[in-house]
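Every number in this text was worked out from the coordinates using simple rules, so none of it is lab data. As the structure is a prediction and not an experimental result, all values here were calculated from the model. Cβ atoms are built from the backbone, for glycine too; each structure is taken alone.
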Structure P
Amino acid sequence: MTWFLYLVSIIWVVIGSILILHTEKVRDVLSGIMEEANFRLWGGFVLAFGILLGIASFWSGVVWFLFLLSVTIAGMGAYGLFGKEAKVKSLVENWIKVSDAGYRLWGLIFVITSVALLAWI
């Protein structure tokens with residue numbers, strides 16, 4: 001399962017870099033995707049990703065951090081999958097309306113977390 005951790009960390013570096021460098025484009029793309037999104041499908045995907053990350057966390061150097069992160073991600077996916085669609089949609093719309101500094105902060109969090117994950121594998 002270390003291959004999954006390497007894959008996740010590389011994807012998170014890419015996502016973080018894009019969030020930092022191309023904030024306006026990311027906002028436009030996310031707005032377009034979320035207008036037509038099936039939140040149940042995305043929630044199921046995020047839930048499965050959280051479960052896989054939780055399983056893979058036992059192959060890392062810092063199990064507790066990745067396991068807590070995976071529980072959080074799986075919880076967000078479960079909310080997207082089982083929550084009321086109106087509430088999920090309003091939550092996603094609020095996340096999309098975050099300022100440019102907020103997007104860049106999340107990009108920085110992604111990059112730092114992924115580099116730490118690469119160091120812990």
Structure Q
Amino acid sequence: MFDDYNAAKFWLDVAQWLFIGGLAVWAYLRGKDSDNRQAISAVADELAEFIAQSRAANDDQNSRLTTLQEKVSHLPTEQDLTHLSNDMASVKAQINGMSGLLVRVEHQMNVIHDHLLNGKR
């Protein structure tokens with residue numbers, strides 16, 4: 001078998017081509033791994049950026065919500081508004097009563113003025 005060098009050369013050439021073909025397939029697959037790694041790295045970077053932006057937006061919304069809750073907590077309730085309305089009605093009634101008294105006092109003052117101005121003649 002080894003006496004025929006042409007046959008041995010043929011089989012060495014076949015082995016060489018198979019080895020180069022296997023090497024090409026291995027290099028292609030390794031390149032795919034590298035491409036996949038780069039794609040995964042890009043997606044991971046985008047995800048990290050999205051998470052950071054989401055956290056910033058969430059923190060902003062939380063601070064706005066806290067401010068809103070603080071302002072709303074100081075607003076009067078419906079019961080407070082009812083008491084205020086009743087108190088205003090009471091004040092209005094008292095003012096109307098005082099207005100009536102002032103009309104009578106004004107009339108009495110006019111009578112006194114007329115008496116003082118016209119009564120001594």
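Can you say which of P, Q returns 14.0 when distance in nm of label points 7 Å out along Cα→Cβ at positions 7 and 103 is computed? Source structure: Q.
Say we calculate mean count of other Cβ atoms within 10 Å over residues 47-54 for every structure; which of P, Q gives the highest result?
P
Given that helix-only ellipticity at 222 nm (-39500 (n - 2.57) for each DSSP H run of 4 or more, over all residues; to 500), derived from a single structure, equals -34000, which label among P, Q identifies that structure? Going through each structure in turn, the value belongs to Q.
Taking Cα Rg over 2.2 N^0.38 Å as the criterion, the highest value among P, Q goes to Q. The greatest value of mean count of other Cβ atoms within 10 Å over residues 15-22 among structures P, Q is that of P. State the single structure among P, Q that was used to calculate distance in nm of label points 7 Å out along Cα→Cβ at positions 31 and 71, giving 3.8. Label of the originating structure: P.
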